[in-house]
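Just so you know, all these numbers are worked out from the coordinates, no wet-lab data involved. Computed from a predicted model, the values in this text were never measured in an experiment. Cβ atoms are built from the backbone, for glycine too; each structure is taken alone.
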Structure I
Amino acid sequence: MMIKNIVSYLISCNYLRFILVLYVFLFVFFILPIEGIEYLFQIDSTQNNSIVHEIESFWVLLLVTIILGPVIETLVFQVFLIRAFIILGEISFGDKTNRNTILIVSIFLAAAIFGVLHFYSVFYTVSAFILGLYFGWIYYLCIQRKAHPFFAIFVIHALYNLTILGIEKWV
């Protein structure tokens, strides 16, 4: 019942509050636990992420991780792939399958590809898969709000990257 109330609230609240609540949720239930696990077990999950480690200019690093990465990844994984999988599901199964089932499977497949393409370590891949599921949930919420999902996912993805970059550089 509590999850249903949260979803109802997120669907009905104003757009800024929608994005802020989703980011706070991401921070508290994903970023803090993941960073805590990395710290406790001395996991360097991004050691093989050559893009982040090779960029020397702070401003280029910000541009790549805060703007370009989230724009491209949101367009490819959450907008294009989820839609493509939904279309394929509807063509393949038609009226035989519930639309929500097709959406859930589409989100899961897009998140799996998102995770696999972020293979810097097994830990990072699993984390990226979970993050992809979260972005897929935001996609679902945006559809329920009758809003295009790109902007909300992009902003939350950019805030996520900014937070992680800040933790890696200064904490």
Structure II
Amino acid sequence: MNEEVPPFPAVLEPGPRQQALDLLRTYAGEYTELNRRSAQVLDLHVTDVNALVEVLWAERLGEPLSPVRLAERVGLTSGATNALVNRLENAGYVARSREHADRRQVTLRATALARSRTADFYTRPAALLEKAFDALEPQSLTALIGALDVLTTALHDINQELHP
């Protein structure tokens, strides 16, 4: 088999852009592996861990999620999200709360058990990431944030175009 294999994706020539995407792919793979390992520790499916992290992250930002918003964040249908939330609730990691004047609106809240178990797992990785960030010059971190913002926006636009 002596055929020359065309590059994938065909529009990217070898160089810094391809290297940047390779590194982003590698980072995404390492992030996925961390989620897989946390799922094992928490005795959950990876999808459930991703959802739990979304709930915890949203609470940290002061913007707790509704089931509808969680479905958007994890890319599931409302029925699949309901089943996922039921699993997290049954495991003791999430509670449904009715905090709005409109009692039909549900807010998802992480439980003390979820905070404790995830803190036990994620404290060391977070410290290592902080150390990695500390190794960056402030202007490099600012440039990284800008680049990731541009790339994230581009991927969002691509996804919207492919699946409006």
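Given a computed value of 14.6 for mean count of other Cβ atoms within 10 Å over residues 36-43, which structure among I, II does it belong to? Label of the source structure: II. Look at volume of the Cα convex hull per residue in Å³ for each of I, II: the largest one is in II. Taking distance in nm of label points 7 Å out along Cα→Cβ at positions 12 and 132 as the criterion, the highest value among I, II goes to I. For the structures shown (I, II), distance in nm of label points 7 Å out along Cα→Cβ at positions 28 and 148 is largest in I. Quick check: 0.05 is what I get for FRET efficiency 1/(1 + (r/R0)^6) of positions 92 and 140 (r between Cβ atoms, R0 = 25 Å, to 0.05), calculated from one of I, II. Which structure matches? Traced to structure II. Computing log10 I(q)/I(0) by the Debye sum over Cα atoms at q = 0.15 Å⁻¹, for residues 44-107 alone gives -0.41 for which of I, II? Of the options listed, only II reproduces it.
If relative contact order in percent (Cα under 8 Å, 6 or more apart) comes out at 14 when worked out from the coordinates, which of I, II was used? Derived from II, not from the others.
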